[in-house]
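Alright, structures below, take your time with them.
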Structure 1
């Protein structure tokens, strides 16, 4: 059973708004509509996303264009090895009142205080600075000098990472990767798209998206996503996918008896409960984008790779046999029944 009458009309508004956003982004971004849709799903589901791809694939431009298509504040942080946590969160500064002759401390907000924060090349900064994002991403606040400062609402961290160049980089800890709803792989464009990219970017034509959604409208759309019902079987389906990635290698842990042998052979750590939560939330957003007022297992399958690929930690056997987390997730999707028993 889906949403009711008033909510059903809200679904139509969400679809119209989403199509407008994607169309406006399409004016600037050639191709990559699937990637843009995943980013939009993350925003609607109140999640953060990590874009992984080689340089020159417009990862930064995608994020900037998505923010520009909505009436949201945007800040970009270029992560470097010498970046300090206070460079992101802000710091306490001495302020002098020349009239009264008094001095006090005043908080100077950092670039994290925006609706959309682009963490560019997030793996180029040490773990101490990477951790400055953890509280912001999870609690939507930062703590400086013992004082909590709430972040704007809505708030998203959209990060980029280069998978090839590893010199001078600091791999993201699993705890921080788990804060991202999606890890989105950005591939090379096809031949036609690449021709259009070169043609468009080497001319005098400068296209910019129109702002078609406000921050308040986005908040309403996010609330609608949470109200989409998910049947018990769909929730169990998402939970099963996550649970079958756990080989039970931790001390004293009993693995699910249905864990397949290839998981036991290739996986060191599986996905936690947050994976199931993100599968359902992302599936709800995707269902609305498809005009449905209920979640189907096909929605869970469609978002499984970006949700799961950074939550499955493979071992040396996988490295030796060149087995990737994506392959493991695909095998699990083929293994888990997507239909409820009659």
Structure 2
């Protein structure tokens, strides 16, 4: 369970005497919204795998304290979460881990340098009470004959092996190159996804292991060539709906290998936090704060609130998740029953 003890500290913040009340009220609303979502209807013998591109975490103006609480609350409803767009400074990630509590652990990559790499890191955050790390971790590089126009993947993918109950799996977190709506740009994105999906499928067959390709794949539509690069190699990609805040793009995906995984798949979804936090109902509250904190207030707050303010406090992406059954003990025992 996420930690809330910092609320006591906020009660003594003379510069913002209502801070603890504000955060606690919205945490209660957020928890209710999570309970009413598919995440609140999980099977106790299952695994929730989440993915979230947390916008520029943290680059530029630091997030407000309340935002860390809300992000931690959402991630705490997953058992393991791949996070994209972690930036050079790791202090925000450490702050988030403190709020998640001592049962949570993490792995994080080095930054991918250069323009396309955007100085980004990727991370896996996981609840050690529900998930065990299997001591295998690495980054993905393409062999010479698989290079894309002579180049490696722009943002280096990251993988690690885990186990939950009877379910052994390897997660590969990706953040596919973005930029441009022309045919060449889309072809490059499709080529990156296809090259990685092929490697995932090949390794899964070779190692008899479930592979899960997860992250921000910058897919614009479910039926476009970029999505096809993911599904052409036999990976199963459940439907999450649009994952950008405006509800128009299918950027984020979780796709997995294996017939057994399809059999044990339970449900999937995205989670929209805006009914509880940083939604339209709080726009005027944050306008006053923004004007007070900034030397030059936003000229068009209605537009800036979603595009800049709230998306840099939470994200411009919705988190997505899948639930997979992890207890196969009955099926295993039936193998030894005569005539079963």
Structure 3
């Protein structure tokens, strides 16, 4: 498994990262253990989770994914061989993550509380990469309009957030920091503040990126190169749509859409036609469509790691072995022609 440098650190992470957000809701602890064992044996040394997981977020399952990972570390005794990433929630009306039942925001108090709880659930005394799950400022996120919509509202300053994270680095609870679901403006503000105030640097950004959503290329990719803030790409299969399983109104039993009905992010105008075009490319070159989609993400030069996720071992093995797929110049050309025709259909 290819390893890539995380930002400006001396850490090398696998080109494929194991996503974990279904563990504790769609997947049991035993299934999570099986996935981690397989991924680890295949050379994946990078796991990503969050205090909010499992998803969809709710009080009853919050923190369950981190607990499963912590139990695996405890049994396998291999914490030092895994680069562990987790996240703290941004501003949201969730009142069940904090002891005082206040809505989440990125104050020093809340960040410190979140870190300590994650460390306890994960059964470790340090986190390799601690990420801001989404911005503290009001934003239209997770399938909102592709166009920026300005929303006024309260926010904690970027400097104060970096100050809190800096303290946690100094005391050794976290080692590096990253962003998630952030804009180019927000990313550069964090970069500028870290330089101007001599505060820790954001080493990565975790945003949605796939064949249907290449918005990161317009602004984010230049920052990745010039500032060494590489992309940790999530949703490489566009929440499963790029496998083709939802085409023509299909609703597979046990799928996330069937269980939770919350995948409208990839159901915009023209989405079915765009998906069909990419499925036809996979068919033309005899490539599994999920492997085509995954390898497209993994091979982009601004991607540090592709965060894959699966609810079955069959899905996981397809995702991990996608790294063996050769995207020829002909395949790449067909992908670009299709993108020029359909463009981005999701944010």
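For mean count of other Cβ atoms within 10 Å over residues 80-87, which of the structures 1, 2, 3 scores highest?
Numbers: 1: 14.2; 2: 25.5; 3: 20.6.
Result for mean count of other Cβ atoms within 10 Å over residues 80-87 over 1, 2, 3: largest is 2.
Structures 1, 2, 3 were shown, and helix-only ellipticity at 222 nm (-39500 (n - 2.57) for each DSSP H run of 4 or more, over all residues; to 500) at -9000 was computed from 2.
One of 1, 2, 3 was used to compute semi-axes √(5λ) of the Cα gyration tensor in Å, and the result was 34, 26, 18. Which label is that? This figure was derived from 2.
Taken together, the values in this text are just the output of simple stated rules run on the coordinates, not laboratory data. Note that this is a predicted model, so its numbers are computed, not measured. Cβ atoms are built from the backbone, for glycine too; each structure is taken alone.
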